[in-house]
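Visitor: In what follows, structures are represented as structure tokens.
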Structure I
Amino acid sequence: MTVKTRSNIAKKVEKDSEEKQFLAVDPDEITKLQEESKKIPYKMEIVWRNVFLFAFLHAGAALGLYQLIFEAKWATVVFTFLMYVFGGFGITAGAHRLWSHKSYKATTPMRIFLMLMNNIALQNDVIEWARDHRCHHKWTDTDADPHNTTRGFFFAHMGWLLVRKHPQVKEQGAKLDMSDLTSDPVLVFQRKHYFPLVILFCFVLPTIIPVYFWGETAFIAFYTAGTFRYCFTLHATWCINSAAHYFGYKPYDQAISPVENVLTTIAAVGEGGHNFHHTFPQDYRTSEYSLKYNWTRVLIDAAAVLGLVYDRKTAPDEVINRQVASKGSEVDRQKSIM
């Protein structure tokens, strides 16, 4: 299946109602929203509970990193890495490419697998994650963007989680039709049982498995495979909101902030082709050169071979080439391949 670009190239193609939930709005709508935002009294309010929670998390992660380097058994090191990868898949292949963008379809067993892996990452349930992400694509770099990059690198990275949401984020998010997700029984189950699921998958199992199978201490297992791995996964995801909007190349659309950044591609198991992704948000690969560090595409393609995934959407090569010629940069395209 083919996808639609956010640029004028694809305006001749009719958008269906589902796609309108995450395709970028027209510039006139952006201007209108920004003018309305000026009339809204807003002062950034710190959520101190979150500040303290993240402070404790990072202190625990620092201890976990020390243990991972100097004290943990090799099996625990490997297990911690695998937990990071599979938790990452729960975000990238699940919450992001499958549920936020509908860039491919998955059978019920695959959806259950991705939902369970998503709990390892502990980044809100899929429905809430997808709502924020669709809002981000629809209103990129405006007051309705949850992690608006115009508020600075730190805000885009994690600061947005330390303050109250801007009223425009709440208003525009509430307008999104999320019925495609709220009617999914797999996601309804996750939302209903989210607290016990994330406690089990994010912290309990990562602690118990190393202790039971290879005799790791519970203290080391909790802080390495649990706390450090969780904190690292958060930063890998956050880098897409921050670094992948600041440092890199713009082969497909020079007018937008998202960039191609290979380091974030590696850290976030394949999500760093961000200029491509914001230009072609329905392409399941999220990158023109998807097999380069893109473990998420490898997972999706492998699942397709097994019959667990189907209807993978891609942007046609001719559309990509026209986009580069009209709004992008062939020089940046070649640099991003390297």
Structure II
Amino acid sequence: MVQLAKTPVGFFVVAMRNQVVEFEELSNQPDKAAEQLLTYEEWVTRMKQKGYDIETDEPALDPMKVAELIGVSESAYLARSREVSIAVAKAAIKKHLKRDLLVVQTVGALDDLTKTTNMLMNRLTEWYGLHYPELKVEEDQEKYLKMMVQGRKVSDSMGMDLAEEDLHIIMDYADSIRELFRRKEALEAYLDRIMAQVAPNVHVLAGANLGARLIARAGGLEALSRMPGSTIQVLGAEKALFKHILKGVPPPKHGVIFQHPLISRAPREQRGKLARSMATRLAIAAKVDFYSGDLRPSLMDGWAERVKEVEQGETKKSERSENKGKQPPFKSVRVKRGDKHGKK
């Protein structure tokens, strides 16, 4: 039975009585050593193939004491550990930076598709409306497209008659818009997957779309992780904030964070408090996502209670304001003649 050790110096297989039976040294260059540390699982597989009876796949020994078995001093080990740890952290941060830039570009592409489809749909409704003006324009653009394709050429419409060539051109145009909607759906699904990888805690708190917009507004996950909750709360409301600073108008209570369903659906007087509470949680979530990437469901703890607390607080406040100004009922006091204080 042998045990394993993963150290900044290398990988060890240690038998009974602290006997090193296998040692794979890491590169002297910290960057390359950091890359080699990521291959630990592959090294474990090779050791098993060699026939070693491994107690556990996880490193089970004190790495510093194991390094001393091959003559590495404590000071040398600590210096080496510091160099490799910094290299590992840089590699991890670099990986996250690359991925969060994909989030920024994806949400930008979604905005472009939304603007494009809105513009094309306006043209299509006017164009097809020449033939079928009775068709109701729906808020759901995809639903309108579906009804239009199903209706195609309508014989009893009050609009103008269309030749087959005219109808064919319009339907081709409609098909191109439907393809853009399909592309938009694919991008939304992709954004949801990549947000779960890059910023899992922000994804859970804010959702894929809002979380991605906050990252894009901040300029990346790193920039978002450095922001306090008060800044995250007003991201996207820069114009209103400048007006507050320059002209003294009331400050904005929220920016794009308003898109969170619990905030946007709340009464106006509750939105500021809910936005502040959510922004504080998002500030913590962004830091966890950037520096560790571990999913922590505990960040959602207390959020539902906070929403109820705000709702109940505003209800009591409105009740107090309604009662304010009402005079208490007058209570008469009988005073005996000759004694203005009512004393005998």
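Read-outs: derived from the displayed coordinates by stated rules, not from any lab. What you are looking at is a predicted structure, and each value in this text was computed from that prediction instead of being measured. Cβ atoms are built from the backbone, for glycine too; each structure is taken alone.
Visitor: Supply the structure label, taken from I, II, corresponding to mean count of other Cβ atoms within 10 Å over residues 116-123 with the calculated value 23.9.
Guide: Value 23.9 for mean count of other Cβ atoms within 10 Å over residues 116-123 corresponds to I out of I, II.
Visitor: With relative contact order in percent (Cα under 8 Å, 6 or more apart) coming out at 25, pick the structure among I, II it was computed from.
Guide: It was calculated from structure I.
Visitor: Starting from the value 1.9: which structure in I, II was distance in nm of label points 7 Å out along Cα→Cβ at positions 92 and 140 calculated from?
Guide: I
Visitor: Can you tell which of I, II yields 18.5 when mean count of other Cβ atoms within 10 Å over residues 204-211 is derived from it?
Guide: Details: I: 18.5; II: 21.6.
The read-out comes from structure I.
Visitor: While we're looking at this one, here's another question. Quick check: -15500 is what I get for helix-only ellipticity at 222 nm (-39500 (n - 2.57) for each DSSP H run of 4 or more, over all residues; to 500), calculated from one of I, II. Which structure matches?
Guide: I
Visitor: Have a look at I, II and say which one yields 1.23 for Rg/Rh (Cα atoms, Kirkwood Rh), as calculated.
Guide: Computed on structure II.
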